[in-house]
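Below: a set of structures, written as C-alpha cells.
Rule-based calculations on the coordinates, nothing more; no lab input. Everything numeric in this text was worked out from a predicted model, so none of it was measured. Cβ atoms are built from the backbone, for glycine too; each structure is taken alone.
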Structure I
Amino acid sequence: MPMVSPPVRHNYLAIAAAAMASFVFEAVWYSVFLRAWLRGIGHDPAWLGRTGVSLGAQCITALLAAALIAICISSFTQLTGALTAVRGMKVAASLWLGCVLTTWATENVFEVRSYQLFAINLGFWLLTMVLMGAIVGAWKKQPAANRE
C-alpha cells in the first residue's frame with residue numbers, strides 16, 4: 001500500500017519573516033560574541049576589513065540560507081503533526097540536534113577548534129532555528145474565503 005503524505009502548504013510570508021528574524025538575530029548574536037568568535041577562528045577585528053568579501057553577498061547568502069531552513073522546518077512540522085508554535089519549536093530543535101549539532105561537532109573536532117567557538121556557533125543555530133520554528137509554526141495562513 002503506497003504511503004500518502006499530507007499536503008505541505010508553505011506560508012511564504014511566515015518563511016520570509018522567520019528568515020528576517022534569523023538574520024537580525026544573527027547580527028546581534030555575532031556582534032555580542034564578535035571578539036570571541038574571531039579569536040576562535042584565529043583572526044582579529046582588523047582581518048574583517050581586509051577580507052575583501054562583499055557584505056551584500058554575505059547578507060544575501062545568510063537570508064537565503066535562513067529561508068531554506070525555515071522552509072525545511074515548516075515542511076517537517078506539517079508532515080509530522082499540527083502546525084503550532086510549540087510543534088515548530090520542537091521540530092526545529094530536533095532538526096538542530098540531528099543535523100546541525102552532529103555536523104558542527106564533527107567539523108569542530110577535526111578542525112581542532114575551541115569549545116568556546118563551538119558553543120558560540122551552536123548556540124546561535126539552536127536559538128535561531130527554534131525562533132524560526134516558532135514563527136512558521138504559529139503563523140497560520142488565512143483561508144482564501146476570509147481574505148478581502
Structure II
Amino acid sequence: METLRLDAISASLAGAYREANDDQRQHAALAACVVAVTQAGLQGAEVDAALAILRHEAGEQPDVRPELDRLAGQLDEEYFKLTEAADAITPEALVFFRKARAAAALAFALSPDSRQLHEALYEAIAASSSQPEAMRVAEKALRAI
C-alpha cells in the first residue's frame with residue numbers, strides 16, 4: 001500500500017481516498033480546492049479558469065496549470081521572504097503560505113495524472129483556515145456514490 005501525505009493528517013481521509021474511484025477523487029479535489037481558494041482568498045484569472053475546467057464548464061486550457069505552478073512559486077517566495085525577515089511565521093506570511101498552497105492544490109487537481117489528486121487534497125487542506133472543514137468536505141466527496 002502506497003503511503004500518501006494524506007496519511008499524515010487523517011487516516012480516515014486517506015482510507016476514503018484509497019477506496020474511491022477516479023470520479024470521486026476528482027469531485028473531492030474540486031470540493032477541497034473550492035474551500036481552499038475561498039478560505040485563502042486566492043483570486044485571479046488562472047484561478048477562475050482552473051475552477052471552470054474542474055467543474056467541466058470549460059475545455060482544457062494547457063497554459064493554466066503552468067500559470068498556477070508559477071503563481072504558487074511566487075507566493076511561496078513571498079512567504080519565505082517574510083518568514084526570514086521576521087524570523088517567524090507572521091500573519092502576513094501565513095496569508096502567502098495559504099494562497100501558495102491553494103494555487104498548488106489547483107495545479108495538482110488539473111494534472112493529467114489522476115494519481116496526483118491526493119496531492120491536490122493535501123495542499124487544499126493545508127491552504128484552508130479551517131482544516132477540519134476542508135477534510136470533512138473532501139471525505140464526504142470521496143464517499144459520495
Structure III
Amino acid sequence: MEEMSISEVAGKAGLRASTIRYYEQIRLMQPAQRAGGKRRYDSTVLYRLAVIQRARHLGFSLEEIRQLFFGFRPAMKASMRWRSLSRQKLAELEELAETIRTMRKLLRRLITNCHCESLDQCGKGMFARGRAAPGAAPKRLWRTRGRR
C-alpha cells in the first residue's frame with residue numbers, strides 16, 4: 001500500500017496540512033504512523049477525510065462528526081449512523097429556519113415602525129415596553145452548539 005506524506009494527503013484531499021494535524025489532535029483521525037519522525041499515511045486516510053469533508057459541507061459540527069464515527073455501536077451500519085444524525089440535523093435546521101422567519105418579521109417591523117431620532121430614544125422606548133425591539137423577539141434567537 002502506498003504511503004503518503006501529510007502534504008501529499010493534504011493536496012489530494014484539498015485541505016491544509018494543519019487541518020489534518022488538527023483532526024488528529026481532536027481524535028477525528030488516528031495519529032499517523034511515523035517514519036523518520038515524519039507522518040506517513042496510507043490511502044485509506046483519504047476516505048476518512050472525504051467523510052469528514054462531506055459532513056462539514058452538510059453543516060455538521062466537529063462534535064457531531066465525532067459522534068458519527070464513535071458515538072454508535074461499532075457494528076452499526078454507516079447508513080444508520082447517517083440517518084440518525086441527519087434527522088437530528090434536519091430538526092435543528094427547521095428550528096433555525098423558524099428563527100430566521102421570526103427575525104425577518106421583526107426586522108421588517110423595525111424598518112417600518114422605528115421613527116426615533118436617537119438610539120437613546122429607541123432604548124427608552126424598548127425599555128418602557130420591556131422588549132428588545134418592536135414585536136418582542138424571542139430571548140434566544142439561535143443555538144451555538146459546538147460550532148467551530
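The maximum of FRET efficiency 1/(1 + (r/R0)^6) of positions 21 and 93 (r between Cβ atoms, R0 = 30 Å, to 0.05) over structures I, II, III, that is, the highest value, falls on I. I, II, III: which one has distance in nm of label points 7 Å out along Cα→Cβ at positions 53 and 125, as calculated, at 2.5? Of the structures listed, the value fits II. Once volume of the Cα convex hull per residue in Å³ is evaluated on every structure in I, II, III, the highest one turns out to be III.
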